[in-house]
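Asks: Down below are the structures I want you to see.
Please treat every number below as a calculation from the coordinates, not as lab data. These numbers come from a predicted model, not from an experiment. Cβ atoms are built from the backbone, for glycine too; each structure is taken alone.
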Structure I
Amino acid sequence: MIINIETKINIEVDNCNLKTLTLAFLIALKPLFKSFVTQALLHFYYESLASGKLCRQLQTNKIIQKSHSKPTKLKTIFGDIWVPQIQVRIYQNNIVMQRSITRLLLGVEPRYQIPGFMKELLGLLGSLTTYRVGHKILKMFSGFNCSLMSIWHSVQWLGKRINLSLAKDGINEFEADGTGIPTRNSGKRGSELKIVFQRNKKGKLHLVGIAIGKYKEASNWLQAMGNAIKEGITQFGKLILASDCDSTITETALQCDDKVVLQRDLWHVFHQLKYYLWQDKVEKSIRNNIISLVYKLMLIKKQFTVEHRLQLVGIVIESLIQNGYTHTATYLKTCTENFYTYKKEKNTNIYTSKTERSMRTINARINVGVWSDDGALNAIKIRLSYYYNGFGMPDWEKRDKVA
């Protein structure tokens, strides 16, 4: 269908400054767009009514036109417009019903003024920046007018609609980690955001699971990784999961499937080693020497085999126990269990988790204000899907290529 719009627009300007001309033209587009939408709406209404397509959509045998004289409001990027409210009578099973079908034809949810694609834009905007900044940006670059709560509702709406699945070019290497975020009524530590990523063939991350709740809550980890692990086992037969080997993560992963192979994240080992040495009240100079020694024994010395490395670390552990550094010794002994999975397993290079890098992306949004659990979950789910899964608005990106 080609819509011919013949109209005369009078635009009053008092100078030829490009800013003045741009603003004046944008304001003039609103009535033009309203005319365009009205013509398209009525054309497809009469066409679908004549062809019987409308009867099939409404699941009825008979439709009688009633009126389209009353207007209804819709929110668009050109501003609020009023279009005909098309009303029809439907005859079905000897029952007469009256129905408004304008939103049905335009692809807008019933009783909503904001179209679905605009809610997607609002939801994406609300996850990438604060609601107030997003609200200001909308007014600066378009005629779209909405409240802060409309942006918040759009974030929740979009977050619930995003379904996470394995990457098309993914491999059998997974990562899991959690981070604390400030939420209401959750105490000083806040809630724990649980994240599960899959690596693709290029080594990049792809979000496959996310959940939020109390720290070390097994049910939340099951919610985050359960479906991803089942899908992964079905596709690959075996998975390698890199994490800090928190007991809740490892137990939940093995509960999902015993074919999951665990790999301790090497970055976490030496990062957490600092905490346990501090807990044992080790002097800072000695603390650095111990970390350096363990690092060399476990990673750097290339001439050592895995068995030889573990023997040398065992000697270090005995020395730590003799000096009364029990917390450090216990932790280091636990680390050796899943430290060298990446050497034992064939065709894998996963020995450290990249998930820790995503925490910056999370904190850049989540550190602004205090959140409810659902509010934080949906905002971060959209944000991570945008940065790691390629989620976006491809139809709008095509517009730039056409231009």
Structure II
Amino acid sequence: MSARHTDKSFVPIPIAEPEIQARALGVGFVGAQHPHITARVRILEKDPRVRLVGFVEQDEELASQVARRLSLKRYASLDELLDDGLEIAIVEALDPDVPVLADACVGRVRAVLLEKPGAAVPDDLDGYVERWSTSGTTFEFGYEMHYGMFMTHLRQLLSSGCLGQVTLARLHGGCPVGCALELWQSLPEDLGGLGYTEGCHLVELATDLFGLPDGVSALSVKLPSGEPFLSPYFKSSLFSESGGGTTVQVGTCAYEDVVTMTLVYPKRLVTIDLTAWESGNWVQDWGIQIYGTNGTVDVAVGAERVRLVLREARGGFSAGETVLDAGQSGLGYMYERQLDSLLRRAVGEPVDEAVDLAAGLGVLQVLAALYRSANASGALCALQPASAERHHGEVAVRS
């Protein structure tokens, strides 16, 4: 009978207490349209390394709400914000505006964080990449789950070789019922809906673990209309309170209701599936499973539970079942770890993790292939253009 272990020694080292710099870095928000702005403001306003400069937003009604609710100074123009000591620009605009606003900051700030996925259509970044890559500016894409403790565990497990040859991995995600009907998943300029704006998170996790695939086969499906019901999660605007009074209906999304994609590698397949109609709250039902010849690992992303089962002891892990203690749960600390990494990179400190320009562009390549394939009834589509390999584990994992 297999033994069951709880390994608490495997907990990654938490973020070190930040050293207070001689001068706080000026951080501000370029655009204030995305819900992630609230979490980032609440974290940064407590960080002694940061001076929150303010924000710029052209929507008058929204700008008034942001200034009042988040206690941020509003600037009349981006130039005024940049001229008032802005050193790190966090672009929280809607997808179509992210590239041009980010570009306006390049060369005038130390670092730019682009809200994910970074553009309404991957090609929208084509005119900027060469200049950005030689600008000296530090880039980060807004994939906070990259910094989850569960990802630290998975990187270490894959590096240890304890799973044996990995032949298959599966990642699942989605939206709570009705949330794919919200503004951020329904922009007419975007390449897609759920598969683009939420699938990008899972693509980032998959490519971080396994590198860029050779090709993608995908289906993106709008389902027939279902029975109306009440959603407790739907938000009509940035600051609206979710509640039980919004009627929603399967089959009424601007884009797809369900998406499945297969990332094709020389020695494995990685599948990603999403539904716009999860019954639970955000990330509650998200999961990752990785299957190797010597073991499997099962991650409940929302609960930060990592369960390892090995056929034979290997790589420093015992045979049988081991539950790895993630130490923390919830998205909040992932935002903290991402912002800590960004602040350190902005002043030239070394970091273990980053979702840099190459990583963000790689995700967009996979997303472009996803929709090319879906439009071709699932035909295998190669990534275009080819790019450099991701910075994690390609030699060790992909061989």
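Asks: One of I, II was used to compute FRET efficiency 1/(1 + (r/R0)^6) of positions 182 and 246 (r between Cβ atoms, R0 = 25 Å, to 0.05), and the answer was 0.75. Which one was it?
Replies: The value was obtained from structure I.
Asks: Ranked on FRET efficiency 1/(1 + (r/R0)^6) of positions 54 and 198 (r between Cβ atoms, R0 = 41 Å, to 0.05), which label among I, II comes first with the largest value?
Replies: Checked I, II; max of FRET efficiency 1/(1 + (r/R0)^6) of positions 54 and 198 (r between Cβ atoms, R0 = 41 Å, to 0.05) sits with II.
Asks: Next question. Which of I, II yields 0.95 for Rg/Rh (Cα atoms, Kirkwood Rh), for residues 38-141 alone, as computed?
Replies: It traces back to II.
Asks: A further question follows. Given a value of -16000 for helix-only ellipticity at 222 nm (-39500 (n - 2.57) for each DSSP H run of 4 or more, over all residues; to 500), point me to the structure among I, II it was derived from.
Replies: Value -16000 for helix-only ellipticity at 222 nm (-39500 (n - 2.57) for each DSSP H run of 4 or more, over all residues; to 500) corresponds to I out of I, II.
Asks: So Rg/Rh (Cα atoms, Kirkwood Rh), computed for just one structure, reads 1.13; which one of I, II is that?
Replies: The value was obtained from structure I.
Asks: I, II: which one has relative contact order in percent (Cα under 8 Å, 6 or more apart), as calculated, at 13?
Replies: Considering all the candidates, the number was obtained from I.
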